[in-house]
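Some structures to go through are shown next.
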Structure P
Amino acid sequence: MAEKEELQNILTMLDFLIEDTSLPRNIRRKIQEAKDILKSEQDFQTKVSSAVQTLVQASEDVNMPMHGRTYIWDILTKLEAL
């Protein structure tokens, strides 16, 4: 059960980033893609690792503001703990 609660917290954090208009649109699209992966019906570990890869790509974008990058790193830490 704790995994599901933590996953819900992560989805909420991703929503916060998706709604952040200071982030470039292409980065918000990547974050939405990661959220969609996490909500999919794939195997749990598969969807977590796919979402991690997608978020790492977003965080490495040169146009990513520092506050967004830090927030994504926080999400990645939580995902890797699952």
Structure Q
Amino acid sequence: MTEITQRPDLPDHLSIDVRSPHHVAAVFEHDIGIRFNDKERVDVEEYCISEGWIKVPAGKTLDRKGQPLLIKLKGRVEAFYR
């Protein structure tokens, strides 16, 4: 028989960067999907549902610390488990 694990609630603000205060490791144990303006995105680094924005990498550009340079896009954000 298969065991169904309890998934944690998706937070309003989530980041994949482990140094961020908005990083929740328990959420990343499951496959997460982000829908932005009715289109599914796979390149989202950070999102905030209540403020309606996502942050995505700006091409291959890096900042001075070697992290991807992020741009903020505003619109309707939905997060879900796959």
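All of the numbers you see were taken from the coordinates with simple rules; none came from a lab. Treat the numbers as computed from the prediction; the structure is a model and nothing was measured. Cβ atoms are built from the backbone, for glycine too; each structure is taken alone.
Using relative contact order in percent (Cα under 8 Å, 6 or more apart) as the calculated read-out, with 33 as its value, let me know the right label among P, Q. Please report the intermediate quantities before stating the final value.
Working: P: 33; Q: 29.
Of the structures listed, the value fits P.
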Note to self: Among P, Q, considering only distance in nm of label points 7 Å out along Cα→Cβ at positions 14 and 70, which has the greatest calculated value?
What the structure shows: P
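One of P, Q was used to calculate helix-only ellipticity at 222 nm (-39500 (n - 2.57) for each DSSP H run of 4 or more, over all residues; to 500), giving -26000; which? Intermediate results must be reported in sequence, preceding the final value.
Numbers: P: -26000; Q: 0.
The read-out comes from structure P.
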Note to self: To test your reading of the models, identify which of P, Q gives 11.9 for mean count of other Cβ atoms within 10 Å over residues 6-13 when calculated.
What the structure shows: Q
Note to self: When Cα Rg over 2.2 N^0.38 Å is computed for each of P, Q, which one produces 1.18?
What the structure shows: Q
